[in-house]
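J.: Following are the structures in question.
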Structure 1
Amino acid sequence: MRAWATEQRGPLAVTFAFLVLGTLNLIFVPPFAPRDESSHVAYAFDLTHGHVPRLDDTNPKDAIPGLQPFKTWTANHPPLYYALSTVPLEAARAIDEPVLGVRGMRLINLTFGAIAVFLAGSIGALLLPRWPEAPTLAAAGLGLAGSVPNLFGIAYNDGLGVAASVAVLVVGLRILREGPSRRLLVALALLAAVGSLARFTTFMPIGFAAVLAAIGVYLHAGERIAATAADLRPTGARLLRAGGAFCLPFAAAAVASGWWYLRNEREYGSITGTSFIIQMQHRGAHSGYLTVLHTGWIWRRMFDNIWGGYERSGSLAAYPRWIPEVATAIGIVCLLVALARWWGAGRRRPPLLDGIAWTVMIVFALASVWQIIQFYTTGGNFHVRYAYAALPVAGTLSAVAFRVLPGNRRNTVTSAVIGAAIAFDFYLVHRFCERFDPGADTGPVGIVAIVLLAGAAVVIARELRRVAPARELVAAPGADGTARPGAT
């Protein structure tokens with residue numbers, strides 16, 4: 001147990017920092033200030049009365065003080081989060097403090113968000129298994145992205161969806177690395193079922209996890225990984241087992257949630273109900289794919305909404321935008337340096353499993369961005385949270401970038417950047433809370449939060465120093481997957 005805690009110290013500290021930041025949003029952002037929160041709460045409120053709402057129902061105004069009478073435009077979502085949310089709503093009603101039920105719904109979202117952030121570390125470990133700083137940076141890529149603690153600190157269903165998405169990808173990567181086992185296949189099926197009952201967007205990570213699992217089953221022959229062309233020759237039994245692994249999570253998802261999506265088809269004309277919502281809100285299709293691809297402000301808005309702001313908050317103006325943009329530009333330069341070093345060292349092939357894992361996960365990240373664009377072109381809003389499950393990939397890539405930074409031998413620069421990210425996120429939370437509740441007495445809680453966040457930053461810095469390479473290494477892994485010593 002102690003060894004496990006030591007290995008997970010970095011992701012645990014990042015998760016703790018995320019929880020502190022998310023809790024500030026949970027406490028200080030007034031209920032229903034985020035526009036969609038009324039409809040999420042109304043959905044769960046209707047379930048407490050034994051009624052499943054429709055998209056064109058109107059939220060019961062002030063059934064909970066402050067609840068806005070918008071349409072219940074979240075009613076196309078599967079019901080798992082809302083069923084869980086009936087517990088705090090009923091408990092709050094029992095003590096005649098209904099607003100506490102909203103805080104309870106926020107806490108459920110934040111808890112699942114914390115699970116997602118912690119599990120993100122496993123993606124880093126599975127993508128760069130010989131780089132001990134990768135888990136911490138993968139967790140930070142999700143948990144310290146500016147908008148993530150904000151979104152997971154309000155009563156939305158995204159925490160559950162992202163947690164299920166990250167978890168199912170972790171299982172898929174483990175099957176690729178270790179081969180199939182009964183425990184992993186059961187986990188793959190159960191997580192796919194949970195994800196399908198959380199959000200429709202989880203079907204994309206379910207699909208990529210199915211690909212990883214199928215490849216893992218195909219490559220592993222008994223206890224021995226395929227290493228030669230003869231080992232990879234297709235056989236009927238091998239193809240059948242791989243096909244079964246691919247179909248397993250989809251079958252589990254269909255059994256768990258197929259009834260819900262058939263209901264959407266019956267009620268709204270499609271399994272997601274998206275076209276019904278767009279018509280109900282009198283919106284038309286936006287620009288086509290080619291137009292969007294050539295529109296620079298869309299890409300900048302997507303980036304800024306993930307890393308440096310809160311969508312539609314109107315509170316952040318332009319000032320903080322350059323901070324994550326400059327940091328990312330430096331990171332891209334470092335990745336190009338790493339690529340040049342790999343090229344100059346002879347372009348050694350990475351191990352087979354490393355190459356497959358990275359290829360599938362990078363395609364998943366690109367597909368997540370495509371999902372945002374696709375939804376926008378049909379007339380939907382520009383929801384960057386659809387890409388949250390891919391942020392651990394960005395965090396893991398940053399491990400490669402940090403290794404080529406000069407003066408970062410003991411992960412000093414890495415620690416400073418993560419500390420700055422925590423401070424920057426605290427600043428964003430402060431501005432966001434001030435936007436909705438100016439003049440609130442946040443002093444005592446803010447001081448406690450600063451102390452806790454500083455403590456988390458110190459733990460992260462100590463952990464990164466502990467796992468730092470003994471000597472400077474080039475960023476690109478060698479033929480055996482380990483980082484190679486190189487001159488600076």
Structure 2
Amino acid sequence: MNFFQKHCPTFNRIGWRLWHSPTFTTWGNYGAQSLRLLLVTPLILTRFDETEIAAWYLFASLNFFGETLSQRLGLTFSRMFAFAMGGASNLSPIKGKRAQENGGQPNWKAFERAYATISTLNLGIGWLNVVVALGMGWFGLSNLLSGYEAKGVIWMAFGLMQLSSLLVFIFQRYQIALIGMNYVALNNRWGIIFSLLSVVFGSLTLWMGGGIIALVLVMQLFAVAGVLRNRFLLRYVEGGRVLGFKQYGFDREVFGWAWAPTWKGFVGQFGMNGSAQLTAIIYTAYGSKMEIASLLFALRILQTITQIAQAPFSSVQPLMARLMAAGDIKALGKIVRQRMAYTLVLNAAGVLTAAVALPILLELIGSKIDFIPSVAWLLLGGLSLIVRFDVLCCAVSAIGNQMVFYWGMAAAAAISAGALLLLGNAWGVYTPIITSTIPLLLILNLRPAFKARSILNMQNL
């Protein structure tokens with residue numbers, strides 16, 4: 001027995017709980033990733049020119065289609081894996097209380113059927129993303145690189161980004177399986193290590209004079225290494241049985257179970273989150289290089305804040321899915337309400353902190369771009385906070401793989417894109433902010449909140 005175990009049992013218990021806490025380790029993982037804002041981002045903003053800065057932040061938007069589809073499939077199948085871990089043989093969306101199956105023990109046969117199917121789907125998504133990203137890249141980068149001397153460098157960096165992203169998409173099944181089995185904390189602990197290494201080596205690359213190609217190579221190297229890490233972890237959990245399963249296949253019944261929540265979720269997420277991404281890409285045709293770079297940087301900051309703030313909710317989704325599959329709705333309702341409150345408070349605090357700190361920090365480091373005006377940032381953050389509330393309310397249904405209001409979200413994205421095409425740069429950076437959020441809020445209104453309340457009240461909560 002070591003010193004802390006013998007003399008500090010309370011400290012040891014707290015440390016053990018934090019070490020195995022999905023929420024705490026998710027924060028740690030997001031925190032490690034967010035170190036890019038403190039170490040990598042200042043170097044990008046001071047060593048890259050306006051075009052390189054805009055291109056770097058545009059790269060993430062160009063993978064939006066594949067990432068959205070992959071995330072939706074990942075969420076759908078991780079919940080299906082969670083259903084199987086709860087003993088279910090039927091992995092279809094849960095529309096009411098179900099009787100417990102298999103004594104609550106994992107149903108590995110159902111798990112394997114889903115695992116082989118998601119492997120095949122990931123392979124297809126990876127190649128489809130390459131095609132879509134090339135199309136959007138041609139539009140966004142062609143406008144951005146007009147008159148730029150080093151076009152070849154940017155295009156080569158884009159190509160390397162797509163090649164590495166293809167590998168990550170194809171082998172996404174490893175991470176989906178780990179999360180579905182509720183090894184969230186384990187996945188996060190290793191994610192923290194790899195994120196820290198990525199940030200350190202990325203910073204060193206820029207500090208030593210590396211350009212955008214070198215930065216892509218270093219950062220994406222760790223993304224690909226994360227695939228190997230997840231495969232390694234699968235070998236040491238649940239007796240390594242998952243790697244012994246059939247790795248590729250296509251089960252029509254499994255696909256049928258996943259089809260509705262996936263396409264509905266994709267349409268919904270594309271509308272919910274795609275409004276900002278699409279308007280950002282369209283805005284490259286109207287804004288100045290400084291305005292484009294500032295907006296893309298602000299969107300990246302907001303995305304980071306959102307990721308960190310949603311950790312209390314997203315980290316326990318496998319647990320919530322298992323509770324729903326087991327019919328323990330009372331415990332589920334308590335967790336949902338508590339975690340929604342944590343997420344919204346953290347989101348608001350992040351937006352306010354950034355409003356005060358970021359303009360000062362950018363000035364201190366001598367950034368080559370300015371942060372968007374404070375009023376514009378607060379408007380973006382405030383409207384996005386309301387959107388986030390709608391997202392969490394919709395997630396109450398999504399826990400059981402039931403998707404709601406997806407057509408309304410898609411319509412909002414189409415209206416946002418059309419409005420920006422009509423308005424152009426009429427109000428400067430305020431134009432994409434307003435057009436990307438107002439249609440969504442008007443269409444959804446309070447319907448997600450009423451839907452979430454009715455689902456919880458159905459179970460006498």
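Each value in this text was obtained by applying a stated rule to the coordinates, not by laboratory testing. Predicted, not measured: the structure shown is a model, and the values here were computed from it. Cβ atoms are built from the backbone, for glycine too; each structure is taken alone.
J.: Of the structures labelled 1, 2, which one yields 24 when relative contact order in percent (Cα under 8 Å, 6 or more apart) is computed from its coordinates?
T.: Label of the source structure: 2.
J.: Here is a follow-up. Starting from the value 37, 29, 21: which structure in 1, 2 was semi-axes √(5λ) of the Cα gyration tensor in Å calculated from?
T.: 1
J.: When mean count of other Cβ atoms within 10 Å over residues 116-123 is compared over structures 1, 2, which one is greatest?
T.: 1
J.: If mean count of other Cβ atoms within 10 Å over residues 180-187 comes out at 14.4 when worked out from the coordinates, which of 1, 2 was used?
T.: 1
J.: Computing distance in nm of label points 7 Å out along Cα→Cβ at positions 196 and 276 gives 2.8 for which of 1, 2?
T.: Label of the originating structure: 2.
J.: Of the structures labelled 1, 2, one was used to calculate distance in nm of label points 7 Å out along Cα→Cβ at positions 84 and 396, giving 3.0. Name it.
T.: 2
J.: Quick check: -26500 is what I get for helix-only ellipticity at 222 nm (-39500 (n - 2.57) for each DSSP H run of 4 or more, over all residues; to 500), calculated from one of 1, 2. Which structure matches?
T.: The correct label is 2.
J.: Distance in nm of label points 7 Å out along Cα→Cβ at positions 92 and 172 was computed and gave 3.5; which structure, 1, 2, did it come from?
T.: 1
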